[in-house]
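Presented below are the structures under discussion, each in the form of structure tokens.
Please treat every number below as a calculation from the coordinates, not as lab data. Nothing here was measured: the structure is a model prediction, and the numbers come from that model. Cβ atoms are built from the backbone, for glycine too; each structure is taken alone.
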Structure I
Amino acid sequence: MIVTALFAAVIGILAQITIPLPLVPITGQTLAIGLAATILGARFGTLAVILYLIIGAVGVPVYAEFSGGASVLVGPTGGYLVGFIPTAFLIGFILEKTSFTFKNAMIANSLGMIVTLIFGTVWLKIAADLTWIAALAGGFTPFIIVGLIKAALASWIGVLVRKRLHSAKLLILDQVEITKTY
């Protein structure tokens, strides 16, 4: 529970790293989502994201640019936030079914980035009443290169941190690990 809450806080902190763009800013949130899922796996990575979203929805200013409240979730950028849930699950699921290597993490984080962008772009189109061309131009294409860079960072840092936490016996995430440890 503590590690899950810690990663919810990490997501909120990295969300404040923003590069403003006309419709949707580039933020550190997606990097944090990738880190949470890569380090914690599907279950706890997804729980960290859900906790982060709940904290922001009740009004704590943890979303990008110190925003918060349910209005952000239903606003033009809400799809990206909601898309973090399946993104975290997908990244963790892929890694749990394969292995926590940089290559697998890069594949998982890249697919996760695409999931977030799809959710965000569809939501942006509907919430902002844009054409598909405008929604793709403002909510998808500007984020591909930056998203791949963040996917690589989340993969590299996430796998490294996960290995170190495991070797130090500081990260126990499932019953199999608990049985092996005790």
Structure II
Amino acid sequence: MKKVKIEKALTFIEPGPLLLLTTFDGQKNNVMPLSWAMPLDFDGRFALCTGPWNYSFGALRKQKECVLCVPGPALLKTAVKLGMESGEDTDKFKKFSLRTLPASQVKAPLLADCAACVECRVERFWQAYGIFVLKALQAWENPSCADGRMVHAVGDGTFRADGEKFNLRRLMKAKLPPGL
């Protein structure tokens, strides 16, 4: 082992996968990349962290709903470029030719080229840390995203894509909720 700067700790634990968060502020849609998110339980609760430096933050606070979209490796460069623009003055959907589909439970759109999308409503907001607790309302999976890999942000401008998959469901059967 060798000592490293404390800032590097993030790169060891960054949860991923990289997400694209879509919001609707009452007038227009927006999308931003997000890697600070995590599941909280098997009942469709998630936490994510953002703040007023992101244009989507205002829409999330105001409308209390969003869509979490899971892009595959094919959308990685677009996802990074989305984060370099502000929805305040850029129509990111138009600029980056993002294909959308209507959501069924929220006003923010689904991203048609993502592997999965989860429509969510905000249950709580912890202002001190910019943490939103979300409740999943509807989940969507895109069978045409054949790659099936998820991208994970390392936290230092680099990313990793899932590789080999290990199926140990048999060993964990007693711990998995029905239907999963």
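Couple of notes before you dig in:
- Value -24000, calculated as helix-only ellipticity at 222 nm (-39500 (n - 2.57) for each DSSP H run of 4 or more, over all residues; to 500), assigned to which of I, II: I
- Origin of the derived value 13.9 (mean count of other Cβ atoms within 10 Å over residues 19-26; candidates I, II): I
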